[in-house]
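Input: structures, listed below.
No lab work stands behind these numbers, since they all come straight from the coordinates. Note that this is a predicted model, so its numbers are computed, not measured. Cβ atoms are built from the backbone, for glycine too; each structure is taken alone.
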Structure P
Amino acid sequence: MFIKLRVYKKNGLHVRMAAAFISMLQKLIQNKEKLKRAYVLYHDKKVQVNNLLSLVSLKIGQGEEFILCFEEEVDEEIVNQIKNFFEQTDQEDSQQTEADRLLMENSITLHEAVSALPNGIVVVNSDNMITYVNAAAAKLLEKDPHELINQRADEVIPHSRLHKVMKTGKMEVAKKQKINHHTLLTTRSPITLNGKTIGAVAIFQDISSIEKISKELNEVKEMQQRLHLVLKSVSDLIGLTDKDGNFIYWNDEMDVLLSKLNGEKNIQSFIGKNVWKNMKDVQKQFMKVIQVNNQSSYITKVNPIIVDNEFRGTVTTMTRFDDIKQLLDKIDLMEQRTKYLEQELSKHQGFDMAFHKIIGNSETLKDSLTIAAKVAKTNSTVIITGESGTGKELVARAIHEASERKNNPFIRVNCAAIPPQLIESELFGYEKGAFTGAYKTHRGKFELANKGTIFLDEIGDLSLDLQAKILRVLQEKEVERIGGFAPIQLDVRVIAATNRDLKKMVDEGSFREDLYYRLNVVPIHLPPLRARKEDIPLLVEAFRKQLNDKLGKNIKGYEKGFIEALCSYHWPGNIRELQNVIERLFNLADGDILLCKDLPHYISDPQFFENNEAKQKQNLTFGSKVLTLKEYEKQIFSFACQHYPSYNQLAKALGITHKTAAKKVREYGLEHLVGKKYQGS
């Protein structure tokens with residue numbers, strides 16, 4: 001509800017008239033909350049109607065209009081009384097008029113002065129209701145003044161304590177408090193009239209900037225103390241000079257040197273007058289090895305201090321040359337040690353988790369695994385060499401699992417196990433109808449390994465024709481199925497392995513030289529078990545745990561001398577042979593330990609085996625009748641295969657390849673004789 005009013009009094013809405021107006025409103029409108037929400041609009045200003053100071057500060061003159069606003073409807077009778085109050089034109093006494101003018105001027109002056117104060121001021125009445133807030137206080141409280149007027153101070157001002165001050169009647173001076181990130185000194189005082197407390201006033205002084213400066217000064221002081229301690233603790237000679245070179249500060253080390261010099265304490269006595277003059281002119285650092293008193297030499301650095309482009313002095317540091325020389329010698333020694341330790345550490349640590357499956361701590365094995373771990377991070381072709389049973393496939397799989405291809409296929413191809421007439425179709429695949437029996441398209445091993453790794457085991461057993469096709473895949477990165485017309489692009493990493501001497505095969509013409517060099521990008525040789533016998537205890541322990549789980553046994557240990565007997569054997573079959581022997585012992589064991597008596601005689605009594613082997617070599621006779629070469633060959637294989645437990649050992653004894661030994665045994669149907677006398681001996 002809006003009521004338009006005009007002031008007719010000569011002095012306008014002066015203090016006495018404003019007070020009478022507020023008093024009349026309080027009598028006409030009993031609802032205090034309703035009165036608190038009433039306000040006066042004058043030009044672009046808005047103030048609460050029951051705030052005397054704010055109302056007077058509007059300076060409403062004679063004949064000027066203003067609007068009285070109520071949020072709710074007011075009785076018409078009350079409206080008429082309000083209008084009559086402002087429309088009365090009773091003759092005023094000239095003395096009274098002059099008194100009102102003076103009172104008005106003083107009130108306005110006081111209000112303007114209080115409003116302009118940098119300190120915040122809040123005034124409350126006896127009910128702890130805010131009746132006045134200046135601009136500084138409103139800014140500190142981060143609210144508009146009209147949002148604070150007629151509000152309880154303890155509800156809008158954190159820790160206001162004005163109600164406590166009114167209750168005790170005692171002033172609180174310069175109490176520190178925080179309001180909205182401001183640090184304040186607050187003075188609170190009760191307002192009394194005729195011995196009765198009618199309100200209170202709070203004055204806030206913002207000391208945030210002072211506190212910040214104080215904090216910064218303390219930090220500077222602390223920094224200065226720390227710097228002083230640092231300068232005292234260092235072994236270098238440190239000093240500060242003024243613009244003329246005179247020392248104005250020096251640490252204890254510099255003091256010792258200066259005390260030995262005759263005359264004034266000036267930097268020019270060290271570096272010379274010409275150098276000093278030149279440094280002042282060019283304003284650049286001076287550094288030189290200087291000998292003092294024909295005795296000790298010092299590495300001397302003089303840095304100019306420039307403030308506002310003006311030379312103000314220098315910072316001088318002097319380091320004993322002998323100390324630096326000793327330090328450089330120590331650094332050189334430490335660098336050599338570090339390089340050695342890094343080399344050793346690379347052998348013992350840094351392997352990817354994929355290599356933890358490979359058991360052994362011998363230096364020869366670690367050298368090989370170090371190369372494997374490094375090459376795993378690349379896509380280069382790898383050739384792994386070593387005797388049968390040394391773990392070539394395990395290393396190849398570890399390289400794959402440690403590479404970025406680990407989430408893609410690892411395809412193993414045993415080149416010696418696939419019949420020659422099938423190996424091409426197995427490697428490269430074939431199209432439907434490419435030959436009789438090709439009822440559907442078949443993807444080869446290379447295609448299956450796309451984005452992953454293909455492991456070509458026993459690559460030395462491939463024919464020369466197939467070697468040429470493997471070479472093309474390596475060079476062109478593509479494969480063509482049998483019966484196909486379009487090449488298929490591939491992204492395959494190739495890891496090859498062999499137990500044969502490829503270089504010798506190249507010299508003999510049984511292996512392509514160009515393929516050899518294509519494969520031999522990163523060669524990794526795995527040592528035979530006889531070259532790393534210190535790993536045998538670790539391997540046996542690993543096999544014990546595996547076989548306990550596999551066979552449902554509970555083997556807990558070994559008889560005394562058991563490990564020593566294993567270590568004294570030369571292990572031609574390498575780790576595979578060791579694993580087979582341990583599994584045999586598991587099956588023979590009656591208790592929870594492995595016994596020496598269960599070991600094969602050729603391991604427990606190697607001398608007996610050697611004598612027996614020599615005797616067996618003498619048992620071969622040919623009779624008087626001459627037979628065909630094939631029949632003699634069959635007799636040789638029939639005799640020899642009985643004394644060796646594996647094709648690998650048989651091949652070594654006869655001086656042929658593993659593939660040839662296996663082929664001849666199968667050709668003559670002698671599989672049932674392999675290791676027969678070996679097992680019974």
Structure Q
Amino acid sequence: MNILIVDDQEENRYFLEVLLKGHGHDVQSSPNGVEALEKLRAGWIDLIISDILMPVMDGFQLCREVKTDSDLRHIPFIIYTSTYISGQDEEFAMKIGANRFIVKPCEPEVFIESIQEVMATVREPGTVSTVEPLQDDEMLMLYNERLVRKLEEKVSQLEKEIQERSKIEDALRTSERTLRTVFESAVDGILIADGKSGRFVMANNAMCHMLGCSAEEIERLSVADVHPAKDLDKVKLQFQKLVHGELSLSSDVAVKRRDGSVFLADVNSAPFELDGNPHLLSIFRDITDRKRSEKELKKAFNTIKVMKEKLEAENIYLRDEIELKDGHGDIIATSDPMKYAIHRIRQAARTDVTVLLTGETGTGKDIFARFLHRESTRRDKPFVNVNCASLPANLIESELFGREKGAFTGSTVRQIGRFELAHGGTIFLNEIGELPIELQAKLLRVIEDGEFEYLGSPYPVKVDVRVIASTNRNLEKEIKNGRFREDLFYRINVFPVTLAPLRQRKEDIPLLVEFFTGRFSKRYGKRIETIAQDSMKTLEDYTWPGNVRELINVIERAVIVSSGPELRITEHLMFLPVDSERKTVPQGDEAQEPKGLVDMERDYILKALHQTGWRIEGERGAARVLRMNPSTLRSRMRKLDIERP
């Protein structure tokens with residue numbers, strides 16, 4: 001079927017063409033009635049679909065021309081409109097011969113169905129149109145009536161629009177007054193500038209006050225007049241970016257007052273058009289007071305940060321003091337060597353003399369260090385315990401003396417050292433023999449002069465610290481081997497106190513066993529009242545290479561596995577017979593162990609190391625097999641010159 005579409009809107013013609021061609025029809029189109037008549041007379045058309053409102057000749061006129069033409073009146077005519085949609089318009093269309101009146105928009109399926117209905121009706125045999133064409137005078141009368149009606153509707157619509165516009169103008173005037181009030185009463189400065197020239201168009205009272213000028217004077221100023229000369233290039237570049245919407249907020253902008261003084265402001269801007277020209281509205285907030293407050297807050301924050309770091313460090317390192325209150329720091333001893341050591345500690349406690357505690361691993365050097373601090377005049381000040389053997393070699397200097405931010409890669413914050421943390425109190429350098437030789441000179445200076453420098457800082461820090469050191473090494477031998485400074489040794493060895501190993505004070509073992517049995521019974525909910533005599537004999541005969549620390553571990557394990565009121569030692573101890581020479585406190589060269597005992601202990605440790613593949617720590621380590629502390633095992637290996645092959 002050949003269909004002619006008549007519509008002055010190209011997109012409407014295109015939509016109908018696509019729709020109709022999609023259903024297998026041939027389609028022609030015209031933008032007005034005159035051109036449509038030419039196509040009608042030039043070729044065969046089966047159906048006309050026409051809009052109403054068109055230039056030159058509208059759809060109603062086209063319909064009348066077609067229906068009054070004897071050669072064309074047989075062609076079905078569909079009015080398809082979105083402008084004239086009233087009942088009178090449809091009635092008029094049907095009077096002039098239209099076959100169907102369809103209102104836009106219409107669903108495609110409904111539209112195609114309507115076309116099919118029209119064509120089916122036309123094609124029925126014997127169907128003849130009974131609509132007689134209107135006479136000219138009748139057509140003119142109806143057309144005029146229709147135009148008058150449309151004119152009345154338009155006038156009514158215009159009256160409503162005028163009323164609405166009047167309301168809108170009233171609302172705009174009210175809004176303008178409101179905005180003017182807000183504009184003038186705003187605390188922040190508001191400035192409007194020409195986007196091309198940079199000259200100021202308007203400013204509120206707050207902006208005039210900020211710049212120190214009148215509203216009239218503002219209009220004679222530009223961007224270049226309110227910023228320092230050194231910032232102009234940067235400001236002009238930012239101004240252009242703001243005008244083009246590339247930026248919205250500029251922080252810490254320097255603004256120059258008319259008297260030449262300068263203040264900082266945050267500027268929030270938005271571009272807009274005024275009279276067809278680009279303009280920029282900027283809101284200035286004076287941040288002078290805020291900057292001053294930020295500076296004061298930063299200073300206060302830094303002070304708080306330093307205090308916080310110190311308190312956090314104290315919290316970490318002073319947790320050990322809790323042990324002094326729950327009995328963990330008690331000295332359980334009645335033997336003469338221990339009584340003498342306590343006597344020596346009390347003598348030194350009355351002074352600030354540097355004390356060196358010597359003795360094997362596990363003899364309680366840390367407990368005696370705390371005891372010394374508790375007996376001194378510094379008892380209410382910090383006690384900082386530093387295990388020199390456990391600190392990583394690459395961090396030991398910063399841990400002892402502190403570091404500045406950026407002192408090395410990964411150092412993102414300033415950190416106080418342990419000497420500064422112990423200011424006014426006591427620092428305990430446990431296992432000082434493990435301290436790297438290159439740091440010993442710096443330590444010597446702290447002990448002698450009471451000052452040091454942070455890592456990464458040239459400025460000295462003064463401290464008042466009482467130093468206690470301990471070691472299980474022979475420092476004189478270490479000096480000969482070049483691993484310990486002789487001057488540092490003499491500086492820390494002012495008041496030496498030697499702690500006897502447990503094998504040399506057997507009379508303390510029953511007291512220790514009873515004390516720790518009671519403690520662990522309470523901890524694990526056991527009710528152990530007695531200790532088996534054979535178990536006590538075993539404990540007294542054992543050589544205790546790990547000293548009190550090893551005894552504590554043995555008692556704890558025995559309490560855990562005991563099921564009755566009697567404590568029994570069921571595990572196999574590394575039993576080594578006690579030589580008669582070991583019953584006296586060793587002095588000087590006499591401290592060398594008998595050859596037979598040394599060989600037996602060395603062989604026993606080597607056997608365990610070979611079994612574990614020379615692994616010392618962990619579940620499968622030699623320390624676990626030997627039931628020793630890993631640090632004790634390492635100490636014994638050094639003493640016995642045991643090295644991995």
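Starting from the value 38.3: which structure in P, Q was Kirkwood radius over Cα pairs in Å calculated from?
P
Out of P, Q, which structure matches 18.1 when mean count of other Cβ atoms within 10 Å over residues 156-163 is calculated?
Computing mean count of other Cβ atoms within 10 Å over residues 156-163 on every structure in P, Q gives 18.1 only for P.
Can you say which of P, Q returns 1.4 when distance in nm of label points 7 Å out along Cα→Cβ at positions 540 and 604 is computed?
Going through each structure in turn, the value belongs to P.
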